[in-house]
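Next come the structures, one after another.
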Structure I
Amino acid sequence: MLARMFSGGTEWLRPSDRDGSGAYLIDRSPTYFEPLLNYLRTRQLVLDQGVNPAGVLEEARYFGIDSLLSRLEAMVAGAPQSPPSADHAPLTRREVVRALLSTPSEASLRFQGVDFTGADLSKLDLRNINFKYACLRDCNLNSCNMTGCCLERADLSGARMDSAQLSCVRMLCANLELTCMRSCNFEDPGGTRANLEGANMKGAILTGSNMSSINLRVATLKNANLQDCDLRLAILAGADLERSD
């Protein structure tokens, strides 16, 4: 393309449109084209900080600057992998506490679909928060107050929730596989049932939990430990209790 721009022949193909002054209009990224332009001037390849060599490589291929291809390919191969985007990194305890402190007590937080993987949220007041579809895998939720939380289809597999307050929770189809929930309280004095309908509780440890009036309809409790649990008035229709204790 560049050769065609500066060719004096009459048979050459027009490389691009021109403006009124005769300058060629090139619809390419200036960030990645500038290192190539400087290379053609000085024969030195200089990439400023923050310029991705992969982008410069694509421009070199587009413009047919073959003398740079091998060098840029080597730079791309040796470039460190970019860290995960901050937008997708799991939230930490500090960030959750900051959100809690900045939210009025009468308002409710919405953490739907948010990733909290491995976070230590123990002993926090998380009442009435929307955790629908959230990833709480391997979190420390010991002694949390999660009264009224929405945890529908949330992933709590491997989480630690000992002594958590879980009255009025909505955990429909939540993943609680291998979750440790010793001495949790699911009973609401007002009579509202904790709803775990369709939840996956394979291998969950619920020893000593108060599960009075809980809804476990069609939940999977295979290999779950229910020793010393209070299941008065619990709904267990269709629940899989195979090899549960």
Structure II
Amino acid sequence: SVHDRAYVAAVLSASVAPERERRIGFPVTLEVARRTLAVAGGTYGAALHALAFGYAANGAGGSHHALPDGGAGYCVTNDLAIAANRLVAEGAARRILIVDLDVHQGDGSAVIFAGRDDVLTFSMHAAKNFPVRKARSFRDVELPDGMGDADYLAVLAAELVPLLALAPDLVLFQAGVDPHSDDRLGRLNLSDGGLAARDALVVTACRARGIAIASTLGGGYGADRMVVARRHAAGLIAQWGAARAFQT
């Protein structure tokens, strides 16, 4: 399994230890536990739909900081890892690539799948951002503060192509919007258009090679929640627009 059974039991009974809740960043109530189950199920369901139809998205998820022994960084459980592990175990996918473009490294996913060749982790993130101590993904790309649209997209295109050449059956896309220039916890300088181009690039690269892709929301932070929500929505619209070009 992805997470320790004792930790999962503590989440479901809303009895997570206070020190672990501090690492997560909020109390794990019964309501949070129910949402956590729904998010994990949503990512797994999106992955199944993507394998059947080419593209799907979970309007939540991307909780990439959760580690085997517990949550961290606003992540209770790692829905990406839960979905990937289950799909491989069930034989629904032979190999899965997690493409994590949140501004923060997907350290939990990296730790969970270290040494495995059936689930590969790719994280492209701000070098000087959380977590301070980085894990080792299958492929990590650390970006300098302030990188803008053109340089970011060029690096992403160059990095993504050889990873897709490893022929995953499915890409799980962590599409955090926190690389945006106005994000409260980001250190990069992407515009609205840059984020949309990023999402379209990833979906197009996958679908052009016949690779299924399932997207999750990922991070995004700001004083105005509606502004952040609109960034997430714009990303989903860009992804869907790119995916439609490959519908038969």
*Given structures I, II, which gives the highest value for Kirkwood radius over Cα pairs in Å?*
I
_Which of I, II leads on relative contact order in percent (Cα under 8 Å, 6 or more apart), largest value_ = II
_Source structure (of I, II) for mean projected area of the Cα convex hull in nm², for residues 136-175 alone, computed value 3.6_ = II
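With helix-only ellipticity at 222 nm (-39500 (n - 2.57) for each DSSP H run of 4 or more, over all residues; to 500) derived from the coordinates and found to be -14000, which of I, II does the value describe? Mind dumping the intermediate values first?
On the way: I: -5500; II: -14000.
Attributed to the structure labelled II.
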*Here Rg/Rh (Cα atoms, Kirkwood Rh), for residues 160-223 alone has been calculated and equals 1.04, so which of I, II was it run on?*
II
*Kindly point out which one of I, II the value 2.6 was derived from, the read-out being distance in nm of label points 7 Å out along Cα→Cβ at positions 104 and 152.*
I
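Computed from the coordinates by the stated procedures, all read-outs in this text should not be read as laboratory data. All of these numbers come straight from a predicted model, not from anything done at the bench. Cβ atoms are built from the backbone, for glycine too; each structure is taken alone.
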